[in-house]
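> Next up: some structures, all given as structure tokens.
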Structure I
Amino acid sequence: MEFQHLPGCQAGACCAQMMEWNILAVVILISMFALWNLDFAAALLNLKAFPETVPPALADILTAESLDRSRAYLRTNAVFQIIRSSVMLALPIAFWMLGGFQWLDETSRALAHDGPVASGLVFFACCALGIQLLGLPFSWYDTFVIEEKFGFNRSTQATFWGDQIKGLLMLAVLGVPIAAALLWIFLQVPHAWLWAWAVFTVFQLLLTWLAPSLILPLFNKFSPMPEGGLKRRIEELGERCGFPLSGVFVMDGSKRSTKANAFFTGFGKRKKIALFDTLMEKHGEDELLGVLAHEIGHFRLGHIRQRLFVGVLQSAALFFLLGLATDPHGAFSRQLFDAFGVAQISPHVGILLFTLLFEPVSRVLGVLANAWSRRHEFEADAFAANSTGDAKPLSEALKKLSADQLSHPSPHPLRVWLDYSHPPLLQRLQALEKV
């Protein structure tokens, strides 16, 4: 299908006329509105499901006042997310209807004169910058208004803007080489999807391996845990569970928030534990060991390997479909580009359009992944209770974490089904009581 600018008309109007309302355009548009309505319904149901009184299982950690504060936090975040999602829905659709994708493709080709890879990189850079600028006001408001109002924020303006700059620089340093490699493969190599998938998988694994030593320290300070009883108990727990450690660190999570967490990083024998300083401030040694035993459980039960394996297979399927979406002679790719009013089929535009097309499927896959993750969380809780010999420390830690973070005590099943990678607190406590 040939596209020509009509003389004498506005650029946006011309591009809009070039768009073709085919089946893909209709499916994508309906899916975008359907997902927004589903999230809106889940938000309303989740607000309605908030308990009026403190659940008996949380009576030792929650008061009526703290419950009201949690309700206010939930309501504030729900309104904020509805506004944010509405903007994130309206602006891309407006950009689409006004012929923005064709305009951006033409602009990228005009700015880059060194071939299709260069124009593709310019296209990606414009998209990344646009997404960053679109989300920036919401990120700032969330940090300095909502989180500040409820006493969570400890980030300064300098820290916040420094994080934004570091994020963009990291995206440039890491994103440009892999993007250039993928574009070159799709332009030059037979069976491009297979080679692109292989390169992307190697890049992901390399990034996971390098993240603890190169990327995470750019944003946070990791200090070796001082020698003492807690460190010895952590090392003994790791040895008892068959989980050798190469280091135990404390991360300055309080630099940005009062919220607490802990995590493991590393492959093979290079496993490291990182505890937020806020976690150590609010929990006793037994509770900390319960939390860490839970994380060890994910490794010992094979959850990490399983997720990695499924992720690699899923990315293979995505790259295969991406190959169809970027095929310069394919009927599917032609229909996809026509739906968005883009004249010339190219890998860089195809990747973006495929992302929009795949969003509903991605959401379904996310629901399945979350259900699988919740099952893993129950298994890791049971592992922690068995490996420490007592379920109570982990239960107490979970209750404190939930109360400190003003979490919903009993979220609506639809919200859980859509977004929760961890089971609701009351379900986890009930399961721990049976261990």
Structure II
Amino acid sequence: MAPGTSYFPSRGDSGFAVEHYDLDLDYKPGPNRLEGTARLRAVAAEPLTRVQLDLGPFRIGQVRLNGKQARYTHRADKLRIAPGGLLPEGRRFTVEVRYTGNPRPVPSPWGGLGWEQLDDGALVASQPVGASSWFPCNDRPSDKASYRVAVTTAAPYTVVCNGEPVATRRTGARTTWEYASPEPMAAYLASVQVGHYRFADLPGEVPQRLAAPAALLRRARSGLARQDAMMRTFTGWFGDYPFGRYTVVVTEDRLEIPVEAQGMSVFGANHLGPADERLVAHELAHQWFGNSLTLAHWRDIWLHEGFAAYAEWIWSEESGRESAEAHARRWHTRLGGRPRDFVLADPGVRLMFDDRVYKRGALTLHALRRVLGDPAFRALLRNWADAYRHGVVTTGRFTDLAERYSPRPLEEFFLRWLYREPLPPL
């Protein structure tokens, strides 16, 4: 097996890449029972004597490789499939897995990840390694694929997934909801939301849709009233919105934090107040930085969270509130009094979602803005978002691109901000 990332060595396999996931799911919310058939199209990146997928503790009904029944083992959340011979480098192959069971979140230092049963429905929040809680996958962020997902459940429920709605079919007391995501997507960003939702369109040139319980629709509209203005601001800064539409789901349940997914964000009923406007901006910015541009390795998490945090400051500035400079000065002072026990470009698993990573990432971008000046900085961000649209990014790729916009070498600047623990002066 090719190794996974250094942060999660047991997850993913770089020996192959999945090109497309086709998922047919049947879900019963009461008993939290999931039956699935997953069909994967993949290509070998090296000679393979076995294919390894990440999959939680489901009961396996059948595994087929290239249409033929295949031998397999399933232990410790790894489904190992024997191809019955060598799969040469460059060979395309298909895998079909039929499975059933009770999906449950993957344990992690940040709580359960992946499929979570709600009081009346379910949500999926898989970042960083929870995708295996509901489908067999190659759970590494650099392996991005297209998706088709069809979920059948009891008719009173609505299902919301990534991408474009393809069809809704009612059969007796059950309904099938089918969605397609043609743009490449990392497994952790694939999402299913099941609840008593009503749909409503939100204003804007970019199609924007709201899914919320009927009793929350008015509050949700109010809480998202400035979202389209954010969309216009961010397209001005980062270029065209990278997906066909943007969907916001609001659950009846209280959530600790909003949930990021590709082309979609999920907010709790507790995230609709005026003080939560920055969260709306943050999750929208992730559609560019995190979903379209996805990190190759989890150590580069600042390329997601630092950029989304800085987008909050951009929105504050552009909407006539506090300037990015004021935000930067305040947060520089705050971080100056906190422990400095990580480097931004490799904070370690324990600290990868620490707020200091988010804010130091935003500070790094603001310091770079000061060095480059506004016109060059804005041109850099647009080029960055465009050059790697729907692709995979690393810190090195960003610093290399930034050098092209600077009148002087930036090596020492990036060493201080990205690779050393002390917080540089602003």
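Nothing in this text is a laboratory measurement; each read-out follows from the coordinates by a stated rule. Everything quoted here is computed from the prediction, not taken from an experiment. Cβ atoms are built from the backbone, for glycine too; each structure is taken alone.
> Out of I, II, choose the structure whose coordinates give volume of the Cα convex hull per residue in Å³ equal to 137 when calculated.
This figure was derived from II.
> Now a separate question. As an exercise: FRET efficiency 1/(1 + (r/R0)^6) of positions 84 and 356 (r between Cβ atoms, R0 = 35 Å, to 0.05), calculated from one structure in I, II, equals 0.10. Which structure is it?
Considering all the candidates, the number was obtained from II.
> To test your reading of the models, identify which of I, II gives -0.58, -1.00 for log10 I(q)/I(0) by the Debye sum over Cα atoms at q = 0.17, 0.35 Å⁻¹, for residues 60-99 alone when calculated.
The read-out comes from structure I.
> Can you spot which of I, II the value 2.0 was calculated from, given it is distance in nm of label points 7 Å out along Cα→Cβ at positions 108 and 364?
The structure behind it is II.
> Where does the value 6.1 come from, among I, II, when distance in nm of label points 7 Å out along Cα→Cβ at positions 68 and 340 is the thing being computed?
That value comes from structure II.
> Say we calculate FRET efficiency 1/(1 + (r/R0)^6) of positions 188 and 212 (r between Cβ atoms, R0 = 35 Å, to 0.05) for every structure; which of I, II gives the highest result?
II
> Hey, helix-only ellipticity at 222 nm (-39500 (n - 2.57) for each DSSP H run of 4 or more, over all residues; to 500) derived from one of I, II reads -8000; which structure?
II
> Still on this structure, please answer the following. Upon calculation of mean count of other Cβ atoms within 10 Å over residues 20-27 from the atomic coordinates, which of the structures I, II produces 13.8?
Computing mean count of other Cβ atoms within 10 Å over residues 20-27 on every structure in I, II gives 13.8 only for I.
> Tell me which structure, out of I, II, gives 0.25 once FRET efficiency 1/(1 + (r/R0)^6) of positions 124 and 332 (r between Cβ atoms, R0 = 30 Å, to 0.05) is calculated.
Of the options listed, only II reproduces it.
> Out of I, II, choose the structure whose coordinates give relative contact order in percent (Cα under 8 Å, 6 or more apart) equal to 11 when calculated.
This figure was derived from II.
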